[in-house]
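There are structures below to look over.
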Structure P
């Protein structure tokens, strides 16, 4: 199987695809770019994305699946800053359910996040059943009551037992769980990157999100009953979880953080 094909009429032998290939898959031949070694290609798509004349095609990153960026209006510096800073952890949600269509859009954007060596390797479980989340909440509280973390979450436990207050899922209507193979070393790092993409995209759909840290702790405990509740396969591990829903409140200002702490070495 030929990994790449080159349209010799379009190719101007500029060498950009070769220079941009981090794995050294390509070399310049007598008729344009040629493949040195197929197996080193990890489908990053740089070769086809950088070509100024759409002269190169790669079976692992087909040209037909790429989107032309010539008319893409990039955010200016201030817009980009405000976009990133406006993301907030949402801890109060409306009871309104999120449609399957919107949830699908949300997790679909996550697969475009950068991952180690383009390894990707994530699967997503989207929980829409609020009753199931209520069962998971009770199980999580039970586990926290017997966890070394208890002194840190004592007030949350008391609030749940007294008033039913949900500090685990914040009464969000949906939970998105990221999983990977148990022996996949980049699972957690890839999930952090992918779920961050998801969180940044959520406001564009009118949604809010927040990392479900207490749930992650509980489902990460050996032989956690939560694994069975969510039908997590034995060869899989949970590498991230984010609660999702429509925010109950809106924010009017961007909040500051600690001053920048950076060292420049020249």
Structure Q
């Protein structure tokens, strides 16, 4: 019966393989002159199902079911399989459950006490200790002095920058860790209880903030919820920054 089928397109096809018993897809290349029975044998080592228990479903690139490839003697190329399509393997073995090989709750966990871990010589902790890395790094008096000097210089620069910023000034906030650039009004400059150093409280033009001018129960300035935020002075630029045009259609509000 296999001789009745011929391959009309390229001899190799790239398809994605998924399975009913695994959450991990894979991409594979197969010869189109393989029979479906031969394909199932190759899929055994990929998905972990036994070939006799497999049902193969062919899905299009947009995830639509095209056909169930049920004839083991038919050639893969006799089906309308193309690059980028997906072959989904359903395991019909009643003793195998969905997610059989991905449910970590069924895996017996290995636990090691802190004391037992400390006694072992083949751990990351021992490696760091041996090579004086991380918490085990020995800091020389010279390094301590240099780090202290760098810290003091940074604090002085932050204080100088904070003193140049005045409450009531328009500003832009450009924090590369929290894009995009935001505009607003400086409402507070100084030290805070929530974190060390100098901070600048800003009332944004738009509701892009995290608070209403208060943090952890202490109020530093007044504004509407989501309009307030605190930033380090280095991210603040004051100047003649007009309020941004929000371009809102008032008929839709």
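Each reported figure results from applying straightforward, stated rules to the coordinates on display, with no laboratory input. Computed from a predicted model, the values in this text were never measured in an experiment. Cβ atoms are built from the backbone, for glycine too; each structure is taken alone.
Quick look at the values:
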read-out: Structure from which 5.9 was derived, distance in nm of label points 7 Å out along Cα→Cβ at positions 28 and 228, options P, Q; value: Q
read-out: Read-out log10 I(q)/I(0) by the Debye sum over Cα atoms at q = 0.13 Å⁻¹, computed value -0.99, structure in P, Q; value: P
read-out: Among P, Q, structure where distance in nm of label points 7 Å out along Cα→Cβ at positions 44 and 180 as derived comes to 5.8; value: Q
read-out: For FRET efficiency 1/(1 + (r/R0)^6) of positions 204 and 220 (r between Cβ atoms, R0 = 35 Å, to 0.05) computed as 0.70, the structure of P, Q it came from; value: P
read-out: For relative contact order in percent (Cα under 8 Å, 6 or more apart) computed as 13, the structure of P, Q it came from; value: Q
read-out: Structure (P, Q) behind the derived value 13.9 of mean count of other Cβ atoms within 10 Å over residues 212-219; value: Q
read-out: Structures P, Q, by Kirkwood radius over Cα pairs in Å, for residues 52-147 alone: label with the highest value; value: Q
read-out: helix-only ellipticity at 222 nm (-39500 (n - 2.57) for each DSSP H run of 4 or more, over all residues; to 500) derived as -6000 - corresponding label from P, Q; value: Q
